[in-house]
Structure 1
Amino acid sequence: MKIILFGGAFNPVHNEHIAMLKAAVSRLGADKAIIMPTAVAPHKTGYITAPPAARLEMCHIAFDGIAEVSDFEINKGGASYSYITCDYLRHKYPDDEIYFLMGADMFDCFADWVYPERILKDVKLVVCSRTGSADVNQSQKHFEEQFGTSAEIVDFTGAPVSSTRTRVAAALGANISDYVPHEISKYIKKNGLYKIPDLAKAQKLLTSKRAEHTLRVAFMAAENCRRFKITEKKAVTAAALHDAAKYLKLSDKRLKGFVPPEGVPDKVMHQYAGAYLAEHEFGITDEDILNAIRYHTSGRAGMSDLEKLIFLSDMLEEGRKFEGVDKLRKLFAEDMDKCLECALHDELGFLKESGGDIYPLTQEAYDYIKKQNAEKQGQKTE
């Protein structure tokens, strides 16, 4: 018998999870599929999350009639390690072929998992990769070199859906029906999963177009926060509130007590008002979040990683279209500090050419990051 094990946080389960499993079952001719939601994923701490029991129930709903759902890892509790689960299944099904299904992103970092060799003694890997992806071929080559075996690659036509985007959309009170099955959407809404009320409330201060931009900023921030050891909730909170004061007049009662800084251009003022609003209307006390909002338009010297992330997510989110944006996005994927320097350089150049006023903090931000990058480069060449 051929068995497919599909493990993960399923936080939440979404349309692509179901499509991946169906593609793998069809390709392998599998007789049985087992869904294994984790109790606590060791590589996914700091995420906006639903309780284990809720994730288990969502798996039962989403995979009904498609696969068996196991509560082994959730009942075991604690961090969920795949080598333990694979050993459990190997003893339960000693004579059967077991395939461990994963996405291309997990396959790429498989060598960093705990005891990958022990996993491979018990199961074979099957990897779902979007059709035409070159990255999975490179990962396969590295995998073969390191482990002396290959994974089954299943091509399928995937959609840009992820648990991260689903969580972020739910947190901001946005529509998630494009990401998850209808019954899962109903379950999430009924149980108030992922929603952060103050962040959802803040979106009501925006135009629909600005709310869509804010959601895309939150997507980019959430999808990249782990690179910089920033928690998902922190990144999403800063992103969700960064433009909250964009359309508020300074006379608005919610800004009572706000003292506008002197010499601030109109297009920059909302960052300061937004930080005030975040603190006094939405109860944000984390100074790093407040500063990420306070300087998201101008930047400043000595920005924290969260400040840089929000500044660049605001500038480079997938809806932005300007000359050079693709180059900056590529640079961001490689080195955030180099991207920040290039982005500030381009912004200052545009302001000079167009005769616009250059806000001092922006010039200071550029000078600082340029010097910092030069010093880092000098240390590398010594």
Structure 2
Amino acid sequence: MDRIYYEPCELPQNADALRNEVREFLHTELADSPPSDRANSWSDADAEFSKKLGARGWIGMTWPKKYGGHERSMLERYVVQEELLAVGAPITLHHIADRQSGPLLMRFGSEAQCLDILPRVTKGECYFCIGMSEPDTGSDLAAVRTKAEKVDGGFLVNGSKIWTSRAHMVHYMIGLFRTDPKAEKHSGLSQFLVDLRNTDGIEIRPVINLAGRHDFNQVFFEDVFLPEDALIGEENVGWDQVLTELTFERSGPERYMSSQLLMESIIREATQNPGERAAVEIGKMVSNLASLRQMSLSVAGMQQNGRDPAMEGSLVKEIGVNFEQSIPRIAHELFGIEAGLENGSELEKTYAKTNMVAPSFSLRGGTREVMRGIIAKRMGLR
């Protein structure tokens, strides 16, 4: 059974100065944007904002300078991400590349792939999506059926991916495809770098949500030719690479700060109309937030020291999602909010937007059932 321990982690000495620098930048950039407009920063794409972050050196912060990075620490990056998420900054375009696609390429990709793509990512000019989930496979990523068949000079891909966030807006997908259909399902998988804008045979169809927004897509591959140098890492070991990639996704501050603006709105409203019940709920929220922050910060510290905190990251994700999803419920119970997206007070509009997207929080980085299975297995319970 794996030992679960979150080591205390201290931020670097320059953390306060860096935090103040980010706050001053965000105050200027978002001064005219009310909280309700920023309550779902995961779906708000702003290429110019991403480029401004790149110009400040806040994308690819930990990456080597030869790839356009800045060789700063994981903990410095953590400070910047905290501040961006706290105000609901529109980070969705570059965030996947910064958080996981770039680190994946640096660990498993070729030098040519890294030198060609990563400097553009750090400038906020190049964006990625994730090509893992497929129709009818649910949360079982190892059951993917999209095939990449070996042909002269490369691979021929047929199949589809679904729930690909902003595939219609980004430049590349890192796709998980089956390269050996005869192998055991966790084997025979490989990852590929797919140029979505310059590859024939790819069709991107929108998946419109209940609010009429186009955030997700289904991506179809019909006899799509990928050259040999599109392969990331080794052929047929994609499953191990995916597990590494998901560790990057599961433990950051985005795993518990998705409802941050609504929580702050609840506190402001309760300050104007104080009561014992509100005080109790706010106390619970703040204490949970503080605990999750320490857990997440500890994981960042472990990553900084070269460790693989997969178990600890999975726990942050599981507990953090429960926390994020509880905040709209608390707002409803305290204030009886029943509001649409367009009308009502600032609190009501922030609640409506957060409540609409909160069910999706448990899907990102693996469903609740998947997370609990990972945790149980690491604890020797299954």
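Tabulated values for the structure
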| read-out | value |
| --- | --- |
| Source structure (of 1, 2) for distance in nm of label points 7 Å out along Cα→Cβ at positions 210 and 274, computed value 3.7 | 2 |
| At a computed 2.5 (distance in nm of label points 7 Å out along Cα→Cβ at positions 82 and 122), which of 1, 2 | 2 |
| Answer label among 1, 2 for the case where relative contact order in percent (Cα under 8 Å, 6 or more apart), calculated from the coordinates, equals 17 | 2 |
| Source structure (of 1, 2) for helix-only ellipticity at 222 nm (-39500 (n - 2.57) for each DSSP H run of 4 or more, over all residues; to 500), computed value -14000 | 2 |
| Highest-scoring label, criterion being mean count of other Cβ atoms within 10 Å over residues 58-65, among 1, 2 | 2 |
| Highest-scoring label, criterion being mean count of other Cβ atoms within 10 Å over residues 178-185, among 1, 2 | 1 |
| Identity of the structure behind 23 (criterion: percent of Cα pairs over 36 Å apart, calculated), options 1, 2 | 2 |
| Answer label among 1, 2 for the case where Rg/Rh (Cα atoms, Kirkwood Rh), for residues 50-265 alone, calculated from the coordinates, equals 1.06 | 1 |
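Each value in this text was obtained by applying a stated rule to the coordinates, not by laboratory testing. None of these values were measured; they are calculated from a predicted model. Cβ atoms are built from the backbone, for glycine too; each structure is taken alone.
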